[in-house]
Structures are given as C-alpha cells and as structure tokens.
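Quick heads-up: structures coming right below.
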Structure I
Amino acid sequence: MEKEDIYQKLMELFGKMPENFSILDEQIDIKIQMNYFEASKENKKHKINKEYILKNKDKIFENELSFEEKKKILVQLASLDNVEAFRTIEKYVNQSDDEIRQWAMLAMQECRIALESSLLNENQVIISTGLGGKDKKLRYFTAISSASNIDFSALQKKLIRKEFEFVLKNQGGEIEELKFDGAYASLLVLVPISVSVKIVIDSVISECNQIGNFINVKFVLTNVRKYSIEEIKESWNKISEK
C-alpha cells in the first residue's frame, strides 16, 4: 500500500489524522504480516482463557515445540493486555534468530499496543508496511535512473545526494541509505506519514534537472521491500514499455 493510500484511508476512517498511531519499525515481509494478522483475527473469535495462556507461556522456549505451535502461543499472548505476556514475547524476540522472529516481532507490537491502549483508555492505530518506519515516519525504497542511460558522474552523484538531503530535511524526513550503481541510484528514505513521498522525489528530480536534464522523470517507488539492482533494471524495463 502506498503512503498516499494509508494517509487517505486514515482520513476516511476517522475524519482526521488519528492522534495516537504507531508505525511498525521493523522491516517485515508482507506475507508474514498478512498471515500474522489473519491468525490474530481468528484467535479473537474464540473465548480467551487468560490464566491458561499465561500458565503455558514458557512453552515457546522449548526446542521440541514446532514453529506452528510457537506461532499460536505468540498470537495468544499478544491478545492479552498483560505485562507478563509482553515480557515473555520480548524475551523470546531478544533470543530468537530463526525464521519465527518476524512473527514474534509482530506479536510484541500487538501486545505493546494493547497494553498502552488499556493504560491510556484509548485505542491506537497500528500502521505496518513491508519496510516499516521510525517514529511517525514511513520507510520507502526508491530508485532513479540516468536519462541517457550513462553512468552518473561524480558531480551528478554529489548533486543528487545534496538535493535529497535538502528536500527531505525540509519535509522532516531523512536518508537512511543511498547507493549508486552505474546509471542507477537507489535510496532508503524516511518520510513523515502526512508528506507525499512522490512530491518529494519529483522535486529532487526537477531541481537536479535544472543542470542538464540528466535524470529520468520516472522512478521506482515502494514501501514493501528493497530491490536488488537486477530488480531495479527489470522494473525500469517495465516502466519504459508503458
């Protein structure tokens, strides 16, 4: 889902931007997120036995337990607005380095939000994308290309970096990563949820192109995941065909 869609949906749902919202920090695979939230939704359909869940919480640390069984326990713990449940999930996340860690991160986020909502007596909105975010900013991956398909020169690279830093800073955003690969430049950027990332990139390209029109006006943009250079080139071929 693109940023404009997220912001617009929130405005449509609440009539305004909600004051209390939390952006998932971690970069978590979209498929894992979808599966997790579906499991969480299904779990809430059943009567929750809080005492039983807490009594059996430490089973997730048992090596004999399958990933599917651990996932179920994590979802159950996350549904409780309970400090003991949160600390258990947190402990599991801190010592986990296997494929279930992303699932556990989602459980910890859900449990934390449930706790905060209970303590503050007000609901919070969770916003999650594949690339996650930081504070009240969403993370995006974008790639731009040389208009002539010739490698960016040292001067052009310097100008691209300078303009992105300047425009993003003015909008309350920042660059996390900037890489050049021949005729391509790829970036990970953080942009406040209320700011149009498309307008930011258009502005950078427009400013840079005042000195030689050396950047293609079309660009790759996603908040789902980072692209490899091969995927960037493939995306560019599709853009060029349109």
Structure II
Amino acid sequence: MRIHALQHVPFEDLAHIATWARQRGHTVSSTRFFASDDLPPVDRIDGLVIMGGPMSIHDEAFFPWLVAEKRWIEQVIRADKPVLGICLGAQLMASVLGARVYKNPFQEIGWFSVRKMPLDQETPITHALPTTWEAFHWHGETFDLPAGALHLASSDGCRQQAFLYGRQVVGLQFHLETTPESANRLITHCAEDLHPGGQYVQTIREIQEGGERFDRIHRVMEDLLAALFG
C-alpha cells in the first residue's frame, strides 16, 4: 500500500507508524508543509495519515498552505481512501467534514486514560480499540463530532477523543504513535505548553517516565493501522 503522510512541523513525524509500515512492506511518502512540498495527485496514494502540529486549523493567515491542505483532505475522503488523522490531523478532518473546531476547556498533555464509547455495532476499526487504555496527549483544542460520524472514545479532559466517519476515516485526538524520542522533541519545541498546575498537564518527568506505556500504545496503534490499512 502507498501510504502518504501530511507533516506540519519537523518534530511531529510518523514515529512508530513509520516502523509499522516498513515492517509490512508498505511504501511511505510525505508532504512536509514546513518545507513547501507539493501535494501529490490523489490517485497516486492508497491511504493517508495526517499528523499533528502546534498550530490551529484556523491559522490560515500564518500558514497559507492550510487552505490547500483542507481541500486536498476533502478530495481524499471523497475518493473513499482510508484516512487517519492524529491531533491536529483529526481537527482538520473534523473541519473538512463540517464540524466546529475550538479551544478545549482544558489543555491535555501527558498520559491520561481514554475510554471507548458504548457502541451498538462493532467494525474492524472499533474492534481494534480496547475498552479503556492510557494514551499520550498533547493538545489544547477540540472539535465537535462531524454529522454522521461515530463517536469512538472520550476522556475526562476532552469529550471528543476519537471518531469514525464512514468505513475507514478515523480521527484521533490522542497520540498512539509517540515514541520516547518524539515525546522529547515535543518537550523541546513546545515547552511553553507545560503550564504548572494544569489539571491535565503533567510535568516533563511524568511524561518521560512513560516507559512501558509507549509499548502499550504502540500495540493499540498497530491493531488500528492493520484494521485501517491492512
């Protein structure tokens, strides 16, 4: 499968997703907006991963490429290709699908529990998610559930943690791809987000003490990727 990634900043890359893709023989390409890369024709990709970033989807005046990116994401979804959006990527997808994106009541940064919503139906995508798990978070905005989407997961700090639109369009507010190295890059480049005393903001030490937590989120990520991309 030809998996294409949209990368908004150098320090938020595919992380463990790249490892999974290589192990399974998938090809991976990317558009690095920070390097002024062009978007490929939609028919030259089989699946899409939209990564996170510290900007807002509303920051088009500062990042004009957001306009073209949103149009292109909409084309990919309409082409019925599997899409995974992570953090900012999920917010971009929600916006493209007509939902509102806005500031969350809380910043959510660090390791916090996520719970699967009660579902009347199970699909390979929903089956890939455990009932409860501890995920890595780094966000200050959230989104409304797009019309027609299935609400997959929630947390105490953020109601909209995951959704499924159609059969194969998945938005995750949390991070399952994060490695110790990519977590440290976030700490280095986004340290201003770590406000002491925030209800859902952990310290650098608490974040870095993830240890086996990284292995656990990678197992969930791999199950979800297998259900989405094969």
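Every number here is computed from the coordinates shown, using simple stated rules; none is lab data. Every value quoted in this text rests on a predicted model; they were computed, and no experiment measured them. Cβ atoms are built from the backbone, for glycine too; each structure is taken alone.
Key figures
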| item | result |
| --- | --- |
| If Rg and Dmax of the Cα atoms in Å is computed and equals 16.2, 48, the structure in I, II | II |
| For helix-only ellipticity at 222 nm (-39500 (n - 2.57) for each DSSP H run of 4 or more, over all residues; to 500) computed as -8500, the structure of I, II it came from | II |
| Top of I, II by FRET efficiency 1/(1 + (r/R0)^6) of positions 66 and 186 (r between Cβ atoms, R0 = 35 Å, to 0.05), largest first | II |
| Among I, II, which structure scores highest (criterion: FRET efficiency 1/(1 + (r/R0)^6) of positions 42 and 178 (r between Cβ atoms, R0 = 25 Å, to 0.05)) | II |
| Mean count of other Cβ atoms within 10 Å over residues 82-89 from the coordinates reads 18.4; which among I, II | I |
